[in-house]
Every structure is written in C-alpha cells, then in structure tokens.
1. Any idea which of I, II comes out highest on distance in nm of label points 7 Å out along Cα→Cβ at positions 310 and 486?
2. Of structures I, II, which gives 21.1 when mean count of other Cβ atoms within 10 Å over residues 126-133 is computed from the coordinates?
3. For mean count of other Cβ atoms within 10 Å over residues 270-277, find whichever of I, II sits highest and give me its label.
4. Comparing I, II, where is Rg/Rh (Cα atoms, Kirkwood Rh) highest?
5. Tell me which of I, II gives -6500 when you compute helix-only ellipticity at 222 nm (-39500 (n - 2.57) for each DSSP H run of 4 or more, over all residues; to 500).
6. Out of I, II, choose the structure whose coordinates give relative contact order in percent (Cα under 8 Å, 6 or more apart) equal to 15 when calculated.
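Readers should treat all values here as calculations from the given coordinates under stated rules, not as data from a laboratory. Note that the structure is a prediction, hence the values are computed from the model and not measured. Cβ atoms are built from the backbone, for glycine too; each structure is taken alone.
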Structure I
Amino acid sequence: MPGNKQTDQGEQHIFLEPSRTYSPKPSHKGGYVPSEYHANESEPSIESQFEKTISAIESKKPSDNAAYYVLDLKVSTKHPNALQVVKRFNAKILSELSENELLVTSSIDQLKIAKMALQIKSFRKNLFNIHEIVLSDILDPDLSFKDSNQKILTIYLMPNLGFAKAKEYVEKVKRHLSQSNIPIKGFFINEQTGDAYIDALVEEDQLCALVSSFDFIFRAHETIHAQSIEPTSQMSVGTATKEKNSNPQNFSNLPKICLLDTGVNLVPSLANVVADRYVEPPFTDLDDCDNHGTSVASLAAYGDTISQPFPPRARIISHKIMHNKKSVNIVTALANAVSMYPDCKTFSCSVNYTATKLALKLATGMIDKLSQNSNSLVVFSAGNIEVDDVKDAILQGSKYPDYINEAAVFHPSDAPSVFSVGAYSKFSDPPRSIAPSDAPAPFTRFGTNLKELKNCPKPELVEHGGNAGILNGAFDCTKIGISVVSNTGSIVEGIGTSFSAPLVSSHLARLWDRYHVQARNSETIKAILLSTCRLTQNHPKYVGLGMPNETELFSSRFGVIRVVFEGNLPLSGTAGGANVIPTDEVKVFVPADVTTIELFLVHSDNYTLSPFPKLNTYLSVEVEKPGKGGSVCPSFGLPCAQTHVKHLIYRYKRNIKGDWFFRIVPHPVGISTAQRSNVTIRYGGVIKLVTKRPRFGLGQSVISGLRRGGKIKISSKPSEGEN
C-alpha cells in the first residue's frame, strides 16, 4: 500500500503494510472417532453400491471417462481420515455437501480400482457408502410441474470443474437443448472456479432426458425472479432542475456506480450523469417503466441532496435487469456487469429476489463467490417488511422494533462478501410515525436465517431510508420520507432499503476512487466506511455497525487519526519443513493524548467447496499494549468472534503511549486440514485513534512512530485446535 497523504487540517488516513510471521501449527490429535451421523445405522453392502454406481455412470457413456459420485463417510469431511478415503479413489473433491458427504470426481478406471481396495480394513472402516448422482439429488424438492408444463429452470453443472472443463460441458448441454428445440434463456461460467449453469425453458420429460444424458448435472431448480416492486406512497415535493448538471464535462471524472435495477430515465436532473445504459435480454426497453431505478439513480448520483443545489458525486451505469415486474437471473446479470464495466468497482442492486430455499441459497453462493473473485464492491438492499406484516405484528401484540427480530434480510444480501444495507429513519413526526428519529426504520430487516454465517452481522450497516406511519392500510411517508427523483423527473418522497443501498454505494465508489492506489482490496474500502459509522441513538441492535458519517469519509474530525492496512493471508503454510499458521502484525505508535483505539477488520476468502453461502474463515486479533505482556482485552467486541466483520474498542485513561502491536490470526470454520493450504484470506482494516484533547501535530506523531524501529518481531505460540 504505497504512499501516505495526511495533514492535521486535511486527510487523516495513514496507510501501512502489515508484517508477516508464522506460528507452529499443531498436528491433528486423536485417532479415528466414528461420526454420530452413522452411529445407529447398519452398514449396507458397499460392494453392491460400487457395482451400481459404476454401472450407472458407464450407462451414460461419458466421452472423457470422467465419473462423478458421492462418498458417504463415517467420519467428518474435515477429519484427516476423509482425505485418506479420497486418495484411494485418486479423486478430486468438488464440494462438501454435508458434514459427512463429499462430491468427488475421478476416472471410471480409478473408481474400479478403488473397489478392489475394500479389502483394506482402514478404507472400509471410514467409507459408509458410495452412490451416483440420481434424479432426486438433482431436482429441487420444491420443484413441481403441476401448475405449468413448462418452466424456466436453472441447471447447474458440477461445481469447481475449472473454466476449460465447464466451458466444454456447457457447450454439450447447449447442443443437446438446441437439438431438442428447447429455448436457452442464458448461461454463466465463473472463470475462476468453473462453476456454471444454463437457464432453459423445459418440460418435465425434457429435464429427465437431459439428466439421463449427462452425469455432470449437479442441481436444477426454477430460476429465481425478482419480487414485484410496488410503488411506495409518494408525494410530489417539486421538480429537479436542469441546472444541476448544465455542464456535463464537469462530471466526466466522477466515480461510476453500476445500478442493477429497472432502468433509468434520462430526466433533466440525471441526463448528464448517466454514463451508460444497457438492458439485459430478452428486454429491449432501456427506460424505467417500473418507477424504481430512476429514484435509486438519483440517490446514487446526488446522495439525499436532490432537492438542494449540490453537484453530483457519482456517474451512473444503468444495467437494467427488470421490466414491467419481470426480471432476469441476477447472477447472470451481475456477472455480465462485472465483465462489461472493468473501470467500475461498485455494483448496487435494490431489487430483491424470491424463489425456493434451494434456489436462493445456490444463487446467493454464486454471487458470494463472484463478488470475492472479482474483488468488487457489491451492495444489496436488505429488503423491506411489508406493511401488512407490520400491521399483523402490531395486532398480535408485537411492538416496534421487536417485530424486526422476525424479519431476516433477503437473499442474496446475506452473502458474506456482499454489503447488506438496512435503513434508518432520519426524521419523525410523532405520534404519526412508527419510529422515532435516529432509529431503525420501521420496515427495515435484520439478521439472517443462515446458521452457517455464525455471528456475521446482517445488515452490516444502515443508511437513510425514510420513516412511515400507517394510513388507510398503507405506509405514509409524507414529510418523513427521503426525497428522490421519479421516472417523470419530479421530486417525490419515498421509503425503503432500496433507497438506503445506493447511498452506501455512493460512499464506497467515492472511497475507491480516492484510495484505490493505496488500497487494493475491496475489504479495505469497506473497513474505511465502517470506521466512520456510529450507532443510532435509538434501538442500535438493528443497525449493524451503524450509519456512516459522510463528513469523515475523506477527512477525519479534529483529534481522530485512521491507520489503514490490508493484506492477503494464507490460511496455512510451511516454514522450515513444519506446518505453520501465517499471521500478520501491525505496529502503530499511539501518542499520549489518545484515549480510545478502535479496530475495524473486514475479510473474505477464496474457499469454493461449499455450494451455499457460509462463513468459511474468521480472523482473531491479539493486541499487545506498551508496558504489559501478553494480549489485552477490548472494552467492546470479541477478538475471536466468528464473523467476517470485526469491531473492537480499547479505552484507557493512562499508560497508552508507545508502540501497540495488533496480531491478526486466521482460522478455518469447517475446512479440512488438506484444503487449508488452498485458501487465502483477503482483508482490510482500520485502526482509529481518538484523542480526548485534540491538538495539531497528532498525525505527524503517529507517522513518526510508524517510521521508527523497522521490522517487528513477536514471539510465536501454538494456536488452539480448529473446528
């Protein structure tokens, strides 16, 4: 992260490089322990299962001699014995389907050789069963053709095939569909992982024929589609003026934000800030007939100042994905947008999707990987609680904000690599408004139904999304909503997390535009934004890390310094012939005037074996304070919390001056020992120093301290065993 730029009167963001050290990695303790999963099951005839599996695979006559099958183990997939079983098949692990099931691929010949190894006691002791992928494994259990003889389905190929193999298989499926006169609606291939799918309009018997023809079909479900966007109660409050962008050349250097929405109309206030417009097929109309995308664009371009004479802060790329309440596959659209606009880093979507549980989890997992692979800033709105649900909750005795506990964020905003944005209410009009000012909006969502996310906060943060009362059975936001531009060009009031998301996207785009030379990781930009957040005064439980303070995006308030750092940390490694856990260490000189130190840490990883969104890794933090040996505990936050976003606060009245050491340690969550060497964690962090008595020269004191001493050395110690 080369380069520093700071003055006491200007920017207070100092960038530095962490140093790398290694800790001994303990070997796995304990011998074979049977899994409880199979404790009470009688062992089937494995020989017959081998024969059945081989016969089923050979019947499909794979041209490349490849076999795809499931190993059902007597031990956990992360147990060392699981790897020994896989080695007997000379197989590659494609996915961890459950605690005891592995999806693997090998040649058919290797599968036959493995059958001969059943005579080996240790092999048979750890393998419970083996079976081919059958139709019931592939089809979504909620998929039904009773209501229609044709459906648009998303047909997934085997995961983690690699780009070349995935491309070959996609072409085979496309040929088969074309020869069967089956309309192809789209397809996607992740170039990094080889994950791929095809959308097609198929009948039930056609789907069965496709699955019978190829053994590399993984899953099939009805294609996800956007929920209907119903216009919020809106009140016209004026007309946006042409003068806002009378000189388009003034805006050519503004950062770009790609909005995946219902299109943007070229109304006077937006015409010169729309950098590009594109519509996903089969749609052809670039305009916003749903009266949603134009409003979202006005917030992305101007913030919540559209009714005031302020210039735009960002340019808009309109990537239309929805028309007349019908939508395309969001995964395909996002992948297309990332590929089409290499000079754009921020992608924002305020359209929420609905589908079956399996479909949403698979799509969210794909978006999570796409966001991580592309190192993009991907933002989704958390979704809104419908007014009928709010009324029902109140009638049943629940009060604001208690009913928000029951409204988890919508997919795909609960992907770990995606920023989920909720809403807070800036204004109120008691007793008409449901929420007080500076509080979670009465319609915002909170939390996640995915237990695999552990302690990850969702949403991560909130922005202004308006307030509301209930009038004549509908939300009423008159004079307490947020001003936006309608698709006719008039200024109206509206509400929703749809309007919070573009505000956060605007913050992120401007931060990336300013700091992309020093900060290369998208997580670093997220950490900088989170370091400006404060909790709402009322009911802060529901707002994640809080709401951003826009005035601190580029210049901290007097008496605050931010030290920014980032890295790419392997989950495991070797040094001197021994297994070790790499760790990064950050040294910061803390002046005597500082009374509070806050640490913000955001990370993602490139683990790909889970088809669904989950927390695969987490970072723990050990802090050494001057004059005290060992780690010190924070006043707020958990250093070892299993989460992708961390906020720790250290408060001291004295004895704070000197070099502080922050040691960042990676940990796996359910990743087998054999797979850990393939995993890298990408992270970004901010150490925020706050003084009780602000003074000039504070930034220079920190910089001088950073320049002293050269390399740092911390004594290593073994880590604890991992889950």
Structure II
Amino acid sequence: MARHGRLGRLALPSLVAALLGVLASCTGGPVGQANPLPDIKLTTAAASDWQARELAASLVPAADGWLLSIRSLAKGPASVLLLEAEFPSQFTATQVQRLVPQSELDLLVSDHPGVLALGVYMPTGRSIQPGEILRAKLSRSNGALRQSSKLPQGIAGEVPDLVGAENETGGFDLSWGYYSTGDYDQNGEVNIADLTPIAGRFKQSTVDGDRDALDRLLDGDGNTEINLADITPIASNFHNLVAAYRVFRADGPDPLTATSTLVVEITFDSSTVPTDSRRLFSAVVQGADLVAGTYYFVRPYDTGTGDVGPPSNVVQYMAVAAMKFRLPPPGESIVDGGQCQNPSLVMLPGVPGLSEDGAPVLVYTSLGGGGTPLMLGYYGKDGWASEDISGGHNFAMPKATLLPSGGAAPGEGMIVAYDINGLTVVDRRFDELWVQTSGQDVGGGSGAFSRLAFDRDPQSGGFGVAHAYTGTGTGSVQYSYAGATGGWTTEPVWSGDMVGGLAFRFDPGGGAPWLLFTHGTFVTSPTLSIKFSLEQARRNTSTWSISPVPYPDSPLFVDLGFRPDGTPQLVCTAARDYTISIPLLDPITISLLFDVATAEYGGTSWSFKRAYESTFGFSLGGGFPPTTLVLNLDFASEAGWAQPDELLYSRAAGTVDIDLQTQLPTGAALSGTSQYMQRGGSEVYGESGYYDGSPGRAYSWAPNSQGQPTCAHVRGTSISAQDVLNGNFAAAGELAFWRP
C-alpha cells in the first residue's frame, strides 16, 4: 500500500532476531512456527531529534506474547520525539510503560493492533535523555486481524465541498478538498508526524486573522483554537490512509441508492497544496463519461485493498452550454428597456441542456409599433433576451404558469391573456422552448376588458379564470373554467358598477374557490372622489354566492393568498377621504389617502388590520386670496403578496399643485418607493429589508429554487399628477427582474 511522505524505518537486526529465537527455545517459551519472532519496524518523523537509526528495539519471550523494549542509542538529548513501532497486526501493545517525561503536547497510541507510537514535544529548556524510552508487552489480539492502515470512514473522510463547472472545451471540471481527520500535515496518512503542525500553531485561533485557513485545518475538534483537544483526532484516526480518490457517475442524487459507474481514479500525488491551505484535487470529465442530467461524486480509495470510503456531496452536470434559459446574477437587472406592462413571472426547474434550476421566464406586453404584442423575456448565454410570442395579435394582462410534467421531461408552458384582436380571453400552450403549440378561446364579456385573475386547481388539475369588464358607469365579472385537459366554459358572476380590483384562487384544501373584487364609482371632476366596496364570491357547483366584506374605507386593488395552514389572507389598497377647509372658500373633500390593509379569514368573516397609513397635508399659495393649493401626499398605489405572510406595497410621496379655481392639477413632484413587509404577532405587519430592488409597480412574484421570493416588475420612480388624480398607477416602463 502506498504511503506519502512516510516516516523513516529501521528493522530489528536479523542477528538480534536469531539470538532471541535461540533464547526463546532455551527458556521454554514459544518455539518455531508456533510463535515466530515478530518483525519490529521503528519509524521516526523528520521533525524528531532522534531518528530511527539511533533507536533500537529488543524482544524477550513472555507468556502469550513478547516483551518489547525500545531505547535511544543517541549521543545527545532530544526535545522532540516522534516515534512509531510497527509489528504484525495480530499483536497489540499492552502494559505500556513510558520511560520519558510527559509533556503538555504529548501523544501515546497503544490501542491500535500492530502499532505503538509516542510523540513528545518538550517545553523549552527541557529534554529527553538517551536510554530506554518504552516498554510494552505484545499480546495476541482478539478477533479478526486489522490492516496496518485503513481508509477514513464516515465524517472523518467525507468530502463536503465537491464542485463542478463546465469548461470551454465541453468538459466538466470537478474539484474538491482533501479530508482525513487528524492528517494535519496532509501527507495522506494519519501518524505521529501530525503532532508537528499542531506544535507549530499551538494555542493559535482560527478567527484571529493570522493564517486562519491553516489553523482551520489543524482545528480537529472545531473549537476555533489549536489546543490539546486537537491531538485526540490523531489517536482516534491513527493510520487512516488515503491513497487516491475515485470519481463516480450516478443516475440519481443519492450515491447510496443510485446506480454508479466508475469514471476515473485520481492519485494522491496528482494533487496540490496551496500555501497554508487545504490540499486540492481535480478531475476533468469529458467524452462518453459526460452525460447530461447525471450526478458525480468522489470517494477516497485504498489502492491496496480496492476499498472505497464514504461518498462526497454530489454535483449534477446540467449541460449549461446548451441551455436556453439560465440564471441571472443576484440583484436587479433590466430585462427590457422599452415600454413594458403587466409582467408575469415563472421560475423554471433545472432541466439538463434546457434550463438552470430557478431560471426566470417573464411573459409581458410591450407598447410601441402601434400594438401590444405578447413578449417572452429570459436570461441566456449573452444576457437578457426577448422574443415576440404573440403570433401577430395584441394582448393585455397575461398570466403565465408552468404545468406539471408528470415525468422527467419539462412541463408545458401556459399563458392566459386577453386577446385584444379577438376580444376574448385566450389560453395558449407552449413547449419547453416556449414555442406555441396550441391555443383556444376561454371566454369574454360585455364592455372594455379591465382585469384578469388566473389559478390552477391543486386538487383536480383544472383551471379557473376570473375576468372583469367595464362600460359607461357599469361593470361585470365573468368566470371561466376548464378541466385538466381543456374545454372552457364561461358563466357570469356579477354585474353592476365599475370593477376596480380582482383576485381569484382555488382553495388549497379543496373547498369552494375564492373570488374577491371591488366595485364602485370613480369621479375625477370637480374633485377626486372614490366610493368602492369589497365583495366576496364563493362557487358551489355552478352557482356563485356573493356577500359584502365590510370595510370602512374604499378598497381598490386586492390580492388573495393563503397562509401555510390554509387560512385565506388578503391585502388591498383602500382610499380614504380628506376634507380641506380653506378660509373664504368652500371645503374640498378629496379621496387622496390610500392605505394598505391586510385581513385574515376566521371562518365566517374577515379581520382587518392597517399595515400602512397614508398621510396628507396642504398649504396655500398665490397670495391672498390664495390661488393654488399645494397637496403634500404620501400614499400606497398598489400592494400584493410576495409569499404567505409577506407582502410588498408601492408608495408615492411628494407634492401636487391644484388650481383653486378649476380644481385641476397644474404641476407635481412625486417619487416612488417600494416597501417589503412581514407578518408579526397579532397579525401585525412590520417593515422588512428583504427586498432591496428599485421601486416600481405591477410586481409579479415567484419562489426561486430555495423557496425565496423573487420578482419581476415595471420600474418607476416618478408619478405624474394626472396619474394620481386618475388613479392610473399601471403606466408602462422598463421591465426589471430581481432575485436575492
């Protein structure tokens, strides 16, 4: 078995062996083949002041074994002694007596069959004198014979840091660190020489900034200090040996259950040791050994016995070079710098040769060129790219999802949107490259299209779409549904005045689906006056039951979600009136306070809390009598769920100048921000620093591969006065993507 940087050895002289054999026969002890003379090999490390040639071992027969004595024949003392005595593994050293002084940095190993070792670093000014060092009885071991060296097992030899990266030549580069607990000098074997690195950094800290990488290697017990406790791993792993690593390919992520194939063997000598760092190994997998979608891992290997040690972590080869959909860098990036609206975000799973795990796909509409085509945004090898997937039609308010595949193949893409050309909501299906494969009409309504909400039933696999329409002072809500295989049916839900917000979700527990909408009147002349109500609709078989949801102000935009326990929760913006009293003029009541409210459903009713409260102030200008009213605003323009118990609202703050004669705006200076909030105790939401992207509107959220909320949104830092007074907070702008 190969050893790397092995200690020097000296065998018991053959003449002494012969004399002891005669002595054994004369004293009535074991004779001939019944008790052959053990071969004793003395080994010393390079740092030892006494080397093997200055040491001698003698054996005297004893009942059921031999008495071993080791002595120094050196001419001078030693301050460092690093000694190993090896003998056949059917013997174990017992009744050990050390005849040299004990030191603080000291290790005696005698409980391993076939070896007796002593390491001593004497304090400054003290030394070991020549003479007898050790005495022991070599007793026959009980049980099976043990190898003189063995592979590290369990965590002692487990590689946790295997990484893989595709290279420019089409191969897969693997790299990993060397792990063998107790092998502090990283020579492949745990032996008495591993005391030397401990001595060189004794009492040093792994976190003081002084050679911390090296100190972490020597901190065998992980307590952040190099001390006596780090000697124990040497003893407990004594003679563990790593001669090579073997790289395996597996058809699954669990090496213990997957079918594995040997790819390549990497010898110990081919590794490198950066200064003060962990020894590094590497391998390149290429050609027929490189299979997209498979997993790779490494095991320590014993070249003498053919045994392998514990498996490392696994890395999957995804064939990124061939992928269309990739993962953009963390933070925010611009997807499309044009005039974009209504993004819908889908996160793709990892599919070899197609998509990285968590790669985003954004479906949105784009203004310009006289239409609103349906666009697909994704991050590819050259950065963000956009494709027109509209098929020549114009669309509004798309909602995208990825359908379950039911197997290893990627799922089918699905987009529900309003087709402006066909005046109907449509269902479009796409293959794994997001190329359209089929389409069908969903349904429509009377008047101008205004809102759309879509969900997939987790129980049946079917689909539901709520869509709203507005006429002159009127509005309606329609509901369309289809089974898992398609075939849409549309039915009316409600009709009345203008529809504001709309939210639809299937109940995750299998109950009746939920539909929430707001409706009312929106008057901009002579002043802004908003009077809206919130309604709840539940569907049983083919009948919708509608009931009002009491709230003291005017709910506008609404979003519906469910807590982890299945409790429904909603978030909405709500308008409040404010009356301005001006001397010599009639009071002006205006709906310019927009709060954020959250609510949870308690089984029979909703319990509301105000998450954000809008503020308002004013001043007069233009002399006396005044001619201008300056409004100081701070309000929420929209709000939505990022994930259960976490929301984001968009906020505008600044001033609007109003002509008192016409009561129309003459100027404004408003800026936007976005605030992330998380649920605390008593259903109260507090501000969170989770989201650090730019402010905007039309946020679409989806969890990444780690379950963290990720979003696409239309960027916007300024809002015009006319947008405020018209309630238009969905203006087009740059499309951005953000991930933590």
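1. Working: I: 2.4; II: 5.3.
Once distance in nm of label points 7 Å out along Cα→Cβ at positions 310 and 486 is worked out for each structure, II has the highest.
2. On the way: I: 21.1; II: 15.4.
Source structure: I.
3. Working: I: 19.6; II: 12.1.
Across I, II, mean count of other Cβ atoms within 10 Å over residues 270-277 peaks for I.
4. Values: I: 0.99; II: 1.20.
When Rg/Rh (Cα atoms, Kirkwood Rh) is computed for each of I, II, structure II gives the biggest number.
5. Details: I: -6500; II: -1500.
Answer by label: I.
6. Working: I: 15; II: 7.
Only one of I, II returns 15 for relative contact order in percent (Cα under 8 Å, 6 or more apart), namely I.
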